[in-house]
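Listed below are the structures to be examined.
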Structure P
Amino acid sequence: MPRLLLLFLLFGLACGARATESLTWLLLPIPGAINLKQGVPDDGMALELLRALEPGLRSRGVQVRYELGNVPRMQQNLEQGRPLCSAVNLRSAERDRLALFVPLLVVPPMQLVVRAEDRARLPLDNGQVAWQALLDSGLHGAVHSQRVYPQAIRASMQQALSDGRLQALTLSGNIDKHLLMLSHGRFDFTLEFPLVVSQVMRSGQLKQPLTLLPLQQMEQLEVVGTYCTRSPWGEQMARQVDASLRELLQAQSLEPLYQHWLPAESYQAYQASIQHFLHHRAQLPMQFD
């Protein structure tokens, strides 16, 4: 009898320890993905998904808390091995060395953003813009120094930054500042995700209306996800997030999420590819190295 009682006590302690496991999501304030209201995370496409994951995580003994951060702080925390997961991120080789990546969603690729009145100045080809032709057009562009840009244009972007055809912006705070600067005529074009531009347009902060145009070299969907600290804790938590996401995708459609947050034309253009990704994501558990 004492032995049986001991087993029950050990089982109870194990369950209690599992139930109090904590996951800190370090949130990066990205318009359309993580929107702030009076400095507090309020809504957004990514935040709604994270909240939808909470029941699955709780069933696995994980309690969730949210903490607001920024890219430098995220980088520092990952380097120091703090037990957390950041959201949301594009994948990069540098971050892969520091943390474990869990894909969550796909979004339409970055597009060219200009003031609507300047559309006629662009080197258009069947409604699209060739990146090299844009760089050679004499228009003055700017990109964000802390952003990850698609591999297809990184080399030419670096060359354009070196010879002065592009300007690198180092901006603190929300990442929509370059869009506000563009609307005020500080430069002629930038690159951004439709999700972000759509949210900034809704905010009513722009001096001049902006428009989006696809780039010929950037047609592939971008995978966004979370990075969990590269450690035994991080690997365990990444597996919990992965399992909860697959469970959610098998139980319900994320189509309402996409329809609400993406511009209608962007979702329609990529709907089939988005649904293909989500279907396969629901079936295949992640492998971490």
Structure Q
Amino acid sequence: MFRLLSKESNIFSIPVYIFFLFLLIISFNILDFKTLGVFSSIITFCGFALGYFLFNAIGLNYNTHLPLFLYTFFVFALYPGSLDIGIAMSLFTNSFVMVLLTSNQDEVRKNSYLIIGAILAVNFLFLPTTWPMFIFVLIHLISTSDHISLNIFRLFFGNTLVFGTYFGVMYLIGYHDFDESYIPYVEDSFLQDYYPLHLLLPVALYVLYAVMDHFANFNKKSPSSKFKYTFMLMFFFAQLVTVFLYMGKNYEYLLLLVLPNVIILSRALRFLKKYWMKEFGLWIIILTLLLFKLSTYVNIGELI
């Protein structure tokens, strides 16, 4: 199976995978056709669809079917059936920000910080726990921009436009009290029961191995590969902070980690030395995700 997925994808691959993901969602009755449910599901699916195009834009997976397949499988396994509008909007805005930051056109990358600032502000209004994305974009801006001060101004001006408009409208229509939900407090206690999260332990260990292997062979990588991988790790850690601090029992937060996880795992599988190790690793990931999906319907612990 790994050999089949290692073949180069073509222009029709992404639409096919998007359609296949849509069929999976429909087949398992995931979309909730209520007023807010429909809107949330559309935004979520648009975010997932944008994610498919990011693999080629980031350029770490050699345009093969493997990341597209794993991305589809991760989304299917981790999508709980209905999403909070905050998570849905965050998935969409994160993908849109990444599209702008990884654009092949220099003018788009350099002049998009006003738009990115506005998008991050919208993201924060829908889900304040995504504040680490601000830090990720700011670090990326400082490390890559030629005009740091100007672009920082653009970024925060974009924030100000959205925040000013939103809070101004809220004040005019009678909301004069500050909503403390915009302050993302960290819960006093962490999870005590890790079921069914512990079922994903093989995937987590594989990601850890992949990152360690990358840095063990860091000097062998090209400058472009080093930069792109570091960029992806920064994005991964930004999402990981949000998941670690605020997820609790809301396991849909794991969807924020899907894109960077798939890129890291696909790259690690590709560079394993022996074919049987690649095949074994792929099936471990698939079976782990199937078990996690099954745990949403039955208690795996009772079966074991």
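Here is how the numbers come out for the structure above:
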quantity	calculated
Top of P, Q by FRET efficiency 1/(1 + (r/R0)^6) of positions 154 and 178 (r between Cβ atoms, R0 = 25 Å, to 0.05), largest first	P
Structure from which -14000 was derived, helix-only ellipticity at 222 nm (-39500 (n - 2.57) for each DSSP H run of 4 or more, over all residues; to 500), options P, Q	P
With relative contact order in percent (Cα under 8 Å, 6 or more apart) derived as 27, matching label from P, Q	P
Structure (P, Q) behind the derived value 3.9 of distance in nm of label points 7 Å out along Cα→Cβ at positions 170 and 258	P
For Rg and Dmax of the Cα atoms in Å, for residues 42-145 alone computed as 19.4, 57, the structure of P, Q it came from	P
Origin of the value 17.2, where mean count of other Cβ atoms within 10 Å over residues 58-65 was derived from one of P, Q	Q
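We did not get these values from a lab; they are worked out from the coordinates using the rules stated. Nothing here was measured: the structure is a model prediction, and the numbers come from that model. Cβ atoms are built from the backbone, for glycine too; each structure is taken alone.
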